[in-house]
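Any read-out appearing in this document is the output of simple, stated calculations on the displayed coordinates, not a laboratory observation. Owing to the predicted nature of the structure, the values given are computational and were not obtained by experimental measurement. Cβ atoms are built from the backbone, for glycine too; each structure is taken alone.
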Structure 1
């Protein structure tokens, strides 16, 4: 985020360049790093960084709280990415958030649950999040696409006051650029049984981390802080990579904030 040279980071951590590379690659080092000095250099929270290095993970969520919700994962060349499918339990109207590398696992769930897939919400246009798009559009040629991509046709561009109805569910959006120019977070609310809001954030925020933004790091952090971490503590955060988490856990444990 801060474009700190590797040798400067190694010096702050009290490590050699090789030991720092080992730490970055495996999360382990033969010598204990000076996390607080390193965090100070990188504008991170030292205590949170050390906890993360020691294995912190968010408390697993009970996905059954949001019954009409599926996290669908695809992998290519060692890169694992999530997309998300939600629907109204009565009307079966469904929306997909990103596509992942391929559409087949999504289509399998749509067919198994007899869903009416009407909307595709794109968090950002990096290929691992949209490679399945052509197959989705081929199967559902009238699906409505929602994106912040500047070159998209006007009818597909998000507007900040949009509120898409999906049966009883409501989907709104908040701009979260930084990792990607067209980064956007989608909020899903009005769940049955008063389940907490869900935020599909793409690569803007991860459990204990956030998406790389070398050129726009401060913008990325500001958008996450203002548009995501300002949500109610119980809100479920659905990232493009890694485990599900909550606003409360990221406020408490993410070293970037």
Structure 2
């Protein structure tokens, strides 16, 4: 089943508890954490996460759009995040592996994300150690942007790698998700969809979540077979050999 992760960036923070209760039919609660350096905006951080943790049983999905995220990954895990995703562009390979290991040692799920301008291949050296990978389909930093359909080949490529290596790694997509773009993402291989304004603008949020979740039966509808990985796909051309050395 497709999982939905409403982003509280689009919630009304004067009634945050009520807004969270209204979307508890979803699977994950997505936290967009921004530092004003890695992305051109400042949002929420550890204090909000700490406040939200006691009021919901939802899995908390923290997306760290910050510089040097390895400094904070374990702190987010200890504060209550169940999933900690940070950007491959923001860390050295050594620190990336160290942060993934720290997250796992705390019993939490670890993930990596890529901006639109970063090839999906940058995730492949780590993918065997990850619980989730996140493809950004807008430029990170602001909500309500238009979906970038040219990112679909990244989703297709990553789904093919996950399936060819039989990995238990979820494939999340964030940015411009609505019922129409949700179907595109699911057909390309996504199994977790982040949506902010599309959910929180609706008076019946549970119905909207059901709509987003129900476009098709599940992931893997459209991805190519592993033999196709050597073909060029948009701005995410597959390498001749897929790295398999993980953290």
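If FRET efficiency 1/(1 + (r/R0)^6) of positions 53 and 141 (r between Cβ atoms, R0 = 25 Å, to 0.05) is computed to be 0.50, which of 1, 2 is the source? Checking each candidate, the match is 2.
Work out the source of 14.0 here, i.e. which of 1, 2 gives that when mean count of other Cβ atoms within 10 Å over residues 61-68 is computed. Derived from the structure labelled 1.
Where does the value 32, 22, 15 come from, among 1, 2, when Cα extents along the principal axes in Å, for residues 109-164 alone is the thing being computed? Attributed to the structure labelled 2.
Determine which structure produced the value 16 for relative contact order in percent (Cα under 8 Å, 6 or more apart), calculated from the coordinates; the candidates are 1, 2. Label of the originating structure: 1. Identify the structure, out of 1, 2, from whose coordinates Rg/Rh (Cα atoms, Kirkwood Rh) was calculated to give 1.00. The structure behind it is 1.
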